[in-house]
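Some structures are shown below for you to check.
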Structure P
């Protein structure tokens, strides 16, 4: 009988620990180790690798980012047509050539192109070329409190069109290309988003840094495109307690109020580029 009560106590302790599990403030993924996941847009020739959100083991953690991952469309392949009533999507072409079908329009896509897909618009990606097409995609939820206006005109732009620039409040050792931002702003190349605060590329000089900082009402994702350094994640405002090795293909998710930052290596040729998306998060009202 005594053994029974001891076992019961252990089981109860385990259940209590599980019930009281604290969610992490940040997540890390090595994209090269991830597997494909079937979604509403995948086909035998359209493959999706989830990094964060849908299809990830901790899919419930991001609050605004529904899906962030890599999309590969085989030569002569195509994805299914999808449409979301209260979600917007961002696409960035890593390499290859393709075709974006957007409502009644069709627009070609090439390496380093980026574009915004508005809610309520039917869209799909096809690849009429003889080489595989690789993209990064992000799907962001639109808050129920946000009014959706008339669908904006489709814009497909390219990184080569943009000049690198500094951003106020950040070190000059990192330069930015601002791709997509809110419809209430004017600084990004495409200003049409509802829930997306920023979609951008950072170019780090040798020894450069995007010093550790917080976003109170936004979550953020960093994908290291090339180079290597140290990622600051969840280790206090100075980031010293939370530095983690980061290389090309590493991705980090940061919850609101989590420390986020990056330190590039110091070598004379140590360049690094990071693709990032920041999405607004609706704050929970304090009922006390």
Structure Q
């Protein structure tokens, strides 16, 4: 009886210990990545410049000419969540270039030789990307407020924006990591990254409603993960902001996208060492 009852207890203890190790390994990778950012925070400012220009120039001009119908929202209010999502996308999509540098410096080989699981390695980088996106989001948020955008100030809305930004950044950074694992060179990665960003941005609802798109582009927009990030941000960031799909569908689509990419990245990451 004693040996039979102790077996499940030992198994449970091993499971708890394994989970504790996984969490510790994940946040060890996250801490390393965040430390790099703290030592050189200039990237945060430079990555926020382009979205800021979209708000200051493109948003201001189209708000005046009223060429795009946006319902009860001003065009600037309609566009602000799209610009925030653009900032998330543009900063995260080039995250993989750092992984290629680590490969060239031999850091990837050392990480793969450690006892850390492959999933914890890629998840740690995804969590770090989420942390990197939040200061950039704050910059865009403050600028939107200064331009008169009616931002939702409820604690629940702010928390939802933070979670969506973190989720979107983690997903697109993991997507970038997958691309880096496939191409393995900086030159190829930069070319592919530049090719991917604009189609993802323009084939979404970031700067115009889905209903205005031609039929084929609406289909593309509905399978574009950026569309769901923008839709969720529009519903939570703006006062009385509309949601085309519903916040639960937006969050579910982004979580599913992230889960698939984490699984794929964990399988491909060891190939960087070859």
Highest-scoring structure on distance in nm of label points 7 Å out along Cα→Cβ at positions 38 and 222 (candidates P, Q) is Q
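Assuming 12.5, 35 is Rg and Dmax of the Cα atoms in Å, for residues 46-101 alone as calculated from a single structure, say which of P, Q it is.
The value was obtained from structure P.
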In terms of relative contact order in percent (Cα under 8 Å, 6 or more apart), which of structures P, Q is highest?
Q
For helix-only ellipticity at 222 nm (-39500 (n - 2.57) for each DSSP H run of 4 or more, over all residues; to 500), the calculated result is -25500, so let me know which of P, Q that is.
Q
Quick check: 1.6 is what I get for distance in nm of label points 7 Å out along Cα→Cβ at positions 198 and 230, calculated from one of P, Q. Which structure matches?
Q
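Values in this text are rule-based calculations from the coordinates and carry no lab data. All figures in this text were calculated on a predicted structure; none of them were measured in a lab. Cβ atoms are built from the backbone, for glycine too; each structure is taken alone.
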